[in-house]
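Enquirer: Down below are the structures I want you to see.
Each value in this text was obtained by applying a stated rule to the coordinates, not by laboratory testing. Quick caveat: nothing in here was measured; it's all calculated off a predicted structure. Cβ atoms are built from the backbone, for glycine too; each structure is taken alone.
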Structure I
Amino acid sequence: MSLLNLSYIRTKLNNGLEVIIHQDKSLPLVAVNIWYKVGSANEKPGKTGLAHLFEHMMFQGSENVPKEMHFKFIQEAGGILNGSTSFDRTNYYEKLPANALETALWLESDRMGFLLNAIDEEKLENQKSVVINERLERYDNQPYGLAWELIVKNLFPEGHPYSWPTIGFKKDIESFTLEDVINFFKSYYSPSNATLVVAGDINIQEAIDLVEKYFGEISSYETPPSPTTEDFTLTENIFVEHKDNVQLPRLYLAFPTVKSYQPKDAEYEILSDILSGSKNSRLNKRLVFDEQIAQDVSTFQFSGKYGGMFIIVSTAKPGIKLSELKQKIFEEISLIQSNGVTEKEFTKTRNGIKSNFISAMQNIDHIADHLNHYNFYLGEPNSFEFDINRYFSVEPEKIKRIAEELLSKKFLELNITPKEN
């Protein structure tokens, strides 16, 4: 069997919980990975940050698991755990010795089915303070920390589900009530709005039986409809300047692109790697090493369920104007538009993508998360080969055309510059 062609069983409990089971006996480990189909995109203006706050609340104890004991049980079993929130989903995961699978399933089921009785004002106020401090440390008081917020706020149309940051706005976080949290749980933390992956050194039928044992009797709630969005383009370039406590100015260029796995998504990722994926990539070589006008430069294609954007970031060397960086960046993209890419850099990029895929397949927790990821975005958990083939089906001529398309787009320019003394 191909390394990138995984066998799995997908089933659904009577309460609507989707379950994906993958057996891999190469190591005595098991990964439990659950995706709730809710992220910051499901929030409403005035209630931003609720999905991320709720991720914190999920670690504050449930009816049968006291506060902080979720961590203690997993760590004492020799495992690791965490959670994360994005625009599109919230996930929780554990990786631990295979003989501790039942512990992980019990813990996840207890907070899915029996969290509300353990939530109170004290826990909510505590976690609101934690999240506000996180926002202050990572965003408001971090050099260049507001860049992402300024980009999504100004690039996406008003009201678009990606037009606010996942962590939320401070005034919204401060305003959350216990009723907000309870309603959010009943809206989105339902078995019918989640997918559970169990992967690793397991007996398949025993794993299914354990999932049924711990999750089968949890009731589902009615989930609100998903956001609806339309593709958009900018009608004119947008310029934003933000004064910050920084030593050097930094340039951000953001172009509206495509959603996850849509046509051209892979082409934009390949272009990004050719521009900035290594020290010898085009922008790094020219701006950082040859001309020495930039401290750093990076590019990436972000794509999600409701939108996408291509972003270029570069920090100027002392005395260098951001307009000069911008000019050189566009010149380099224009060279790709005119002359295309070399066979050497194209092959290097594709080999790097393949290497990253194979490397990720060495970790059972990465495999479990990919199964959930592909199931969410593509409806097919075993999409590893499909995914990598997106890149290997791209011809060099398409990169030339995608550079041309990028240059034709209106874009957002964000300048973060030092505050004046």
Structure II
Amino acid sequence: MTYQETLTVIAPIKADQMDCLREVLQSIQQNVGHNDLIPFAQFPQVHFARFVILEAVKDPLLGITIPPSLAFSNCLEAPLKEYVRSLAEQGGYGLDRIFSHCEGYPSPQRLTVSSRIAYLQKHRVNTQTFYVNTIGRTVQQVRQEADLHDKIELFLDRYQHQQGADGSDVDTVRRAIQNFVKQDPSLSWALTPAVPPDLGWQIRDKLHLIVGLFLILLLGLAFLPISPLFVAILRWKEETAPHPRQDPKFRLSQFHRLHLAQDEDFFSQNQFSVVGFVKPGWFRYITLRVILWLANFATRHVFNNGDLGTVPLLNLYGVDTIHFARWVVIDQGRRVLFMSNYDFNLEDYMNDFINKLAWGLNIIFGHGVDYPKTSWLVKGGARDEQIYKAVLRKYQIRSQVWYAAYPNLSAVNISNNAQIRAGLFQPLDTAQQQAWLSRF
């Protein structure tokens, strides 16, 4: 089994090419998995992908206009280099059709696999925080385990019909399921547990953990002497920050809300993209960058098993409906682009965070322009529910193209299917067998 990576490419759009680019992206979205330009379904390592147009916008601090750009974002399985090469080879024509509308793309006479790769690498931007629901779970594994669940359920329907109302004890039922799986050649892969990420990655991950903890310790020790000053500046910034209610245009019109909603609720999963300005000043920027680094460390080493934000010792319960999420600092630090893939509708998604993880929202998004006023960094903010939702919608942007490799499987479904496979041939006592059977 491998691990997951993210690829985000942001390229400036030519001034007179916006309409043509929209037409190309629309043609891809009409059959996103199997279109003639970039047929994402032919890239088995891709979990999610999207193209997002970042419209031209005026920087409220500097007073300059940030030109429009195109963001191409992917959540995929390593190795990244193989994906980029296969994209340049198999999807080369599609890349040409799309990025020819962007500044600096190679001319037709200079188009080669190498020149396409070079362009993508040149415009690649780093992801500051990358959340993965479960590290190491592949697209193939997700699909196979969903198939295993479905086939066992069909078998159980037949088995229970044959056994009658009295049925059988849990041990007998489980052995019958095991025999069924053993006899089905298409399920031979389920006879063994899922393979963890390779040893090389595990070693690198442990080193990343050790070095990260050491740096956090050093950072904490260096921070202690200046912490009173930090708190004083923070509280002053929070108290003097303008409230979104002071802006008469902070709420979107009904037309714009419907415009955004037209891309939602086609499947069990949804996409969400939002971009906003960082509050002015070095204090906010540096604090945000440190928090994003710490958040990336936490999502990699703590919140890496399907439950973002759960800390039992602190009686904190997190969110289990997110597949992937990432925060990307763009425009020389003036803006942050956030993209996520989640389950169910946006209202449920926002409520989930407000009720369970408002403190986490405040720590990161509290440094954004128009975010509801926070107190002591973790209080307030998203707790101002209606204002928070209005601001989020205000800065939400459309994803012109969105691909999901398994759009009808929720994160909870995927986790449940993985547990079915894990317990299929594992020694279990009677209570554990009953719990395992209850997963169907």
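Enquirer: Supply the structure label, taken from I, II, corresponding to FRET efficiency 1/(1 + (r/R0)^6) of positions 275 and 371 (r between Cβ atoms, R0 = 25 Å, to 0.05) with the calculated value 1.00.
Expert: Matching structure: II.
Enquirer: Ranked by mean count of other Cβ atoms within 10 Å over residues 147-154, which of I, II sits at the highest value? Write out the running numbers ahead of the final one.
Expert: Numbers: I: 19.5; II: 16.0.
Largest one: structure I.
Enquirer: Name the one structure among I, II that distance in nm of label points 7 Å out along Cα→Cβ at positions 67 and 395 of 2.5 was derived from. Mind dumping the intermediate values first?
Expert: On the way: I: 6.3; II: 2.5.
It was calculated from structure II.
Enquirer: Moving on. For mean count of other Cβ atoms within 10 Å over residues 195-202, which of the structures I, II scores highest?
Expert: I
Enquirer: When mean count of other Cβ atoms within 10 Å over residues 59-66 is compared over structures I, II, which one is greatest?
Expert: Details: I: 17.9; II: 11.6.
Once mean count of other Cβ atoms within 10 Å over residues 59-66 is worked out for each structure, I has the highest.
Enquirer: Figure out for me which of the structures I, II the number -12500 belongs to, where helix-only ellipticity at 222 nm (-39500 (n - 2.57) for each DSSP H run of 4 or more, over all residues; to 500) was derived from the coordinates. Each step should come with its number before you reach the end.
Expert: Details: I: -12500; II: -14500.
Derived from I, not from the others.
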